[in-house]
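What follows are several structures.
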Structure P
């Protein structure tokens, strides 16, 4: 199970989270990355890197296949977390 302690060991501050409906949770962090985890066992599916500042909001599409992230850097990005190597 994913815990705040596990996130704390990543060396960043979790700021927001969103559930995909497909067994994943994505956490937006202060380092500008969004980290994707499996809900059932907390293992990492991968990291979505591309923002230059903290990720403040996350939202999955109704299908759970697309993820929107917004950041302090002023950018909004659309991702396909299911395409991550461990996704």
Structure Q
């Protein structure tokens, strides 16, 4: 999955409220509030990216250790794929 492109699901309606993003999936009729890390990842996905590029961007943006960045990214991607917020291409 490292070289698989990940992108926002174009069907999702997302709005920034304060410093958080709320993402609505009309197909599943769910609204999800993204935490600060997930919000940053969502913003990075303005274009399809590989997991490797996302990890590099997270490390640069958050001054975090690679294992922690990897763990946060893996959790977000899995949750977002399960809720159809993201898709792979």
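Each value in this text was obtained by applying a stated rule to the coordinates, not by laboratory testing. Quick caveat, the model's predicted, so the values are computed rather than measured. Cβ atoms are built from the backbone, for glycine too; each structure is taken alone.
Computing helix-only ellipticity at 222 nm (-39500 (n - 2.57) for each DSSP H run of 4 or more, over all residues; to 500) gives -1000 for which of P, Q? For helix-only ellipticity at 222 nm (-39500 (n - 2.57) for each DSSP H run of 4 or more, over all residues; to 500), the value -1000 is produced by structure P.
Starting from the value 0.97: which structure in P, Q was Cα Rg over 2.2 N^0.38 Å calculated from? Of the options listed, only P reproduces it.
Quick check: 15.5 is what I get for mean count of other Cβ atoms within 10 Å over residues 16-23, calculated from one of P, Q. Which structure matches? The structure behind it is P. Looking at relative contact order in percent (Cα under 8 Å, 6 or more apart) over structures P, Q, structure Q comes out largest.
Given a value of 16.4 for mean count of other Cβ atoms within 10 Å over residues 32-39, calculated from one of P, Q, which structure does it belong to? It traces back to Q. Using the calculated result 2.7 for distance in nm of label points 7 Å out along Cα→Cβ at positions 24 and 48, pick out the matching structure from P, Q. Going through each structure in turn, the value belongs to Q.
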